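Colleague: Below are structures written as structure tokens.
Please treat every number below as a calculation from the coordinates, not as lab data. Remember, predicted model here, so these are calculated numbers, not experimental data.
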Structure P
Amino acid sequence: MRKYHFLIAVFIVALDRLTKWAISQRLSLHDSIPVIPGFLRIVHAENPGAAFGLFADSPAEWKVSLLILFSLIALVIVTALLWKSSHRLTSTGIGLALILGGAVGNLWDRLVSKHVVDFLLFYVGRCQWPAFNVADSAIVVGAGLLVFEIVFTKSPSQQSA
């Protein structure tokens, strides 16, 4: 089953790279295309910070290095957990695979260009969610699957009761 988990991660990285490349090639920085007026726009944004623009305005020289280090540590932990638990195709394994693919996708951007390309912008009126990308989406969905598994799945001792 490990190969399926790693195939999921590779698929996420490929989809993330393809979408970021397409946005960078077709839209100038800060340009946007309305998809669903009043709700969704495709934008070309570059995020030098962490998720959802955290630390984006920080002038600190160490910011990118720290984000890369954090990403590498997360990759090691997620890969180890995935390797350990990948005997069956479960929501835990799929969640970890999504997180792994998303982390690699964003790490790739940070290593190559010191920023992450974001392009999905959801909004209602003047209220908007920070722009994000496929890698961010995979990380959030993967984390959601892990939380769901923790909260709603019975432990083996509870199942036998």
Structure Q
Amino acid sequence: MTEYGEMIGVMSTRDALNRAEQEEKDLVLVTENAKPPICKIIDLAKYKYQLQQKQAEGRKKARNQETKEIRLTPFIGEGDFQTRLKRIIEFLTKGDKVRLSIEFRGREITKREFGDSILQKIFDETKEIAVVEIRPQLLGKKMMAQLMPIKTK
């Protein structure tokens, strides 16, 4: 098929090369396993340029995934928790990863189970839109975990 939709049909390689030369275009092998092999007469430079443009457009549309951090305390109030949860859900639906950090101050470090229960509550609330990428771990006086959005098709 040519650029204008005209079907050329079966011809010898020599005839196809001559026709491509007459049109000042290139003969490009499309499928070599077919009998006879399928070729196209196209302007190769123009084709490569169009491919480059498509790839550049794809890169523009690709979104970089950012990591957002939400800080919590082990004894957070219900209203504050709901506000933070809304932000977490907002970030995840935008496609960003969310790092959760719970900072223990003073003697709070002895009440690690409160931090665990807050993180578990967040995991339960976001299980439809996110998976736990990094399980909760205690690093010094901070407990960290990370959520990653589930890819939607």
Structure R
Amino acid sequence: MTETSGADVGYVKISGESDFPAWAPRDEVALFFHETMKPYNDELEDVHSALDYALVPGRGQGGFLMLVHEQEKLLGALLMLRTGMGGYIPEHILLFVSVLPETRGRGIGGELIKRSIAECDGHVKLHVEYDNPARRLYERLGFTSDYAEMRFTNS
């Protein structure tokens, strides 16, 4: 666990299961993502799987979780995954990022993303719904839309 501070808030980088601070246990962080990302949220079980991918050795390619807090109150969280595929797709995928709805507009999400990108050793990609208002933030931070994602779902 690595702790740094900004003007009013602190940032904690979590790289493994044992790094969760007492004020933000894993289950509460998973629930935070699930609840604060609505209506673009994932199922709670899928959030836990993503945390496993990033933080549990042998479960995925690794990654990290970045938390932002004010006096140990969780304000925001970001989950960055390693893809293990540098060279042909970006080395990292910003999977989840969210801040408490009542703190939006204070620059917390933007700073959280900037600090997390600075921790990455390669390119970063993310997926965002076209109608998600956060898309404008990502564009201001330098993200561009290079490809259209297409999916085939087996039934």
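Colleague: Out of P, Q, R, which one gives -20000 for helix-only ellipticity at 222 nm (-39500 (n - 2.57) for each DSSP H run of 4 or more, over all residues; to 500) as computed from the coordinates? Each step should come with its number before you reach the end.
Modeller: Working: P: -20000; Q: -12500; R: -8000.
Structure P accounts for this read-out.
Colleague: If you rank structures P, Q, R by Kirkwood radius over Cα pairs in Å, which sits at the top with the largest value? All intermediate terms of the calculation are to be shown ahead of the outcome.
Modeller: Details: P: 16.9; Q: 20.5; R: 16.0.
By Kirkwood radius over Cα pairs in Å, the leading structure of P, Q, R is Q.
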